[in-house]
Structure P
Amino acid sequence: MILYVIIGILMFGFLIFIHELGHFVAAKKCGVGIYEFAIGMGPKIFSHTGKDGVIYALRLFPIGGFVSMHGEDDDGEFENENTSLAKKSIGKRFTVISAGAVMNILLGIIVSLFVVLFSGNIYSTVIERFNFGDENGNLIPMTEYQGLEIGDEIIKVGKRNIHIRHDLVYEAMRIADKPIDLTVIRNGQEVIISDFIFPLSIQKGIKFGNANFFMPAKLNKSLPTVIKQTFCQTISVMRMIWASLIDTIGGKYGAEALSGPVGVVSEMKETAEDGGASALVFLFMVLTLNLGIINLLPFPALDGGRLFFLLIELITKRKVNQKVEAYINFSGLVILMGLMIYITFSDIIKLFV
């Protein structure tokens with residue numbers, strides 16, 4: 001377990017570094033002055049002042065990081081207005097604030113490419129054979145299952161288009177045991193299979209549909225296939241993160257389904273043991289895309305909250321009072337820290353239950 005704790009710390013540290021590097025580089029390019037570039041929170045354990053006057057610091061707790069910029073949270077008065085973020089145009093402020101999340105998403109695309117390139121096989125959504133076994137583990141010969149036939153290519157689950165196998169896997173998990181229409185290509189024609197029910201599995205008390213009821217046909221790793229799989233896999237994971245967030249807010253998943261760093265490290269151990277290094281890299285891709293998407297949510301203290309204030313300024317042609325914005329962001333930070341503490345304690349309790 002110690003190994004996975006170390007891997008987890010390095011992984012989170014790298015994701016935070018990439019995120020803050022985005023803010024840092026964008027700020028430099030936009031002429032915004034920087035006080036400090038820090039990885040971690042709390043007391044400093046190492047710091048160095050560079051020739052550019054920026055303090056580069058490593059702090060004790062690996063739970064975040066920050067780029068402290070000139071005029072970031074002041075009331076508009078700053079000793080050097082030329083380097084104050086508050087005095088920059090809306091376009092430059094938007095660039096600086098959004099750059100962290102953009103860097104995480106770009107990293108996710110790059111990791112997705114490596115997942116596709118170095119995975120053992122790329123699979124289609126064409127049914128090669130059905131994957132049901134008897135009590136001895138031997139495959140049961142089948143040519144049809146609930147209207148599906150060997151050779152069918154699944155292209156839609158309900159109204160959701162299916163481009164790659166990951167789309168199908170996630171849609172099946174989300175739908176669970178609810179009947180739904182499948183659209184397939186059979187002998188060159190579209191065929192709708194009504195009221196299909198995915199086989200059910202239950203994990204940690206939550207129902208999931210299972211798309212592993214058939215063996216898919218393999219695809220060749222040609223350049224067009226790799227590009228399509230990389231792009232579609234990234235979009236599919238981002239859609240999965242967004243849909244999971246909506247489901248959680250909507251009450252489909254309880255608070256016990258939430259995980260923080262402790263829970264993720266535990267999940268890393270299970271993932272590595274079940275799926276090996278490739279599964280661990282896929283989890284890393286999910287984490288970096290998740291960090292990028294969550295930070296763009298219009299919630300106080302997150303980058304998305306700051307972008308929301310810029311949108312208000314763009315519409316009203318007037319800046320939001322920075323003291324008011326600072327108070328709102330501080331309130332959001334308190335809520336987020338409280339949520340993080342709650343989730344962390346929940347994760348620790350799960351380890352012993």
Structure Q
Amino acid sequence: MEVFNVDKKHKDFEMIYKTFNWNVLSNLKIQKTWWKNGKKSKYSDNSYSFALNGIDNKDIRKKDVNKISELFVNLFSLSNKDLFCKKLIEVCSGSGDESRKITTIHSSSLCALLFFYNITKEHPIKLIINDKIVTFGEVYFEFKNNCIDGRRPSNIDVVLISVDGETLLFLESKFSEYITSCSKTVEISDAYQNPKLCQIGEKIYNSENVKKLFGENSTIIENDKNSFKIKSTENIYIKGLKQMVSHYIGAVRFSKKEYKDERSKQFNPKNIYLGTILFDNFSTTERLENYENLYSNFSNAINELFENSNVSLLAKPLKYSEYVSANSDKIDTKIREFYFGNNNN
């Protein structure tokens with residue numbers, strides 16, 4: 001295994017890096033991740049990235065997408081390098097800094113790209129969607145939906161289309177966020193409480209429904225004229241639920257043909273689902289179980305609150321281990337071995 005130095009306050013990162021099976025990767029080079037935050041930007045004390053030849057992590061841009069593709073094709077001996085490059089371009093097409101972030105070793109976007117990039121109608125995969133097996137034959141990444149007009153769109157990691165075209169699944173990938181990004185508060189724009197801007201948000205972000213969706217220990221706290229906070233007495237991945245609210249709003253607007261992404265018009269599904277998929281091969285299981293329970297409660301509450309909606313949340317999170325088990329022959333060998341081949345946890 002590579003040696004990763006982390007500060008004492010972030011030992012979770014050491015556990016995360018021990019999860020990987022480093023022996024399967026050849027010609028591996030790593031460097032500290034560039035943490036971009038204006039004048040406070042610096043190399044991270046805890047996060048590491050796969051290193052590009054001749055390009056420092058802080059200098060990676062969209063124009064380097066072919067070199068990024070070459071890096072991962074070689075590291076993981078990918079079976080379809082042309083398709084991978086095409087899908088990588090989709091991931092890096094947004095307005096953010098994803099071309100640099102995608103090289104982060106524990107990136108949830110990278111995990112999703114590697115495990116899902118190779119899906120085609122000739123190379124389909126199967127998922128259990130609310131107790132029903134669905135075969136998916138198309139995949140798209142970094143899909144944009146309208147959330148609140150005039151604001152940034154909801155960008156979801158993965159969109160899967162069934163081979164018959166009748167089922168569409170919006171899927172948010174999570175790697176270690178439910179371990180490393182827990183908190184007791186999250187700040188939210190007050191636009192979500194404005195009925196003229198967001199009727200769905202207004203129904204969610206009130207004192208009664210916040211307790212149903214975010215847990216009995218959650219309350220709304222007025223902050224200032226531009227935002228409010230949700231506070232919990234527990235340390236939870238509350239940001240993940242806040243993000244799912246935005247994705248739900250975006251999915252509902254998609255269902256009403258209020259499109260943002262130019263790829264939207266090619267789909268005409270009868271069934272639209274929204275869910276999350278969690279990486280679950282860490283040595284700790286308590287926080288995974290905590291977020292599973294939190295998410296499942298949230299999902300059931302959303303489905304009950306909007307029972308006439310055209311969009312359904314998956315009743316519980318999907319897991320990468322279950323996905324790999326059901327589709328092992330569709331996933332490149334080194335990807336499986338790197339993420340799930342270490343039995344020393």
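Computed from the coordinates by the stated procedures, all read-outs in this text should not be read as laboratory data. All values derive from a computational prediction rather than experimental measurement. Cβ atoms are built from the backbone, for glycine too; each structure is taken alone.
Structures compared: P, Q; top value of mean count of other Cβ atoms within 10 Å over residues 140-147, i.e. the largest, recorded for Q. Which structure, out of P, Q, was helix-only ellipticity at 222 nm (-39500 (n - 2.57) for each DSSP H run of 4 or more, over all residues; to 500) calculated from, if the result is -17500? Source structure for this number: P.
Calculating mean count of other Cβ atoms within 10 Å over residues 188-195 for structures P, Q picks out Q as the one with the greatest value. When distance in nm of label points 7 Å out along Cα→Cβ at positions 148 and 164 is calculated for each of structures P, Q, structure Q gives the greatest result.
Comparing structures P, Q by distance in nm of label points 7 Å out along Cα→Cβ at positions 36 and 156, which one has the largest value?
The maximum falls on structure P.
Quick one: log10 I(q)/I(0) by the Debye sum over Cα atoms at q = 0.08, 0.12, 0.14 Å⁻¹ came out at -0.38, -0.91, -1.27 when computed from one of P, Q, so which one is it? This figure was derived from Q.
With Kirkwood radius over Cα pairs in Å, for residues 28-227 alone coming out at 21.9, pick the structure among P, Q it was computed from. The partial results should precede the final answer.
Working: P: 21.9; Q: 19.5.
Corresponding structure: P.
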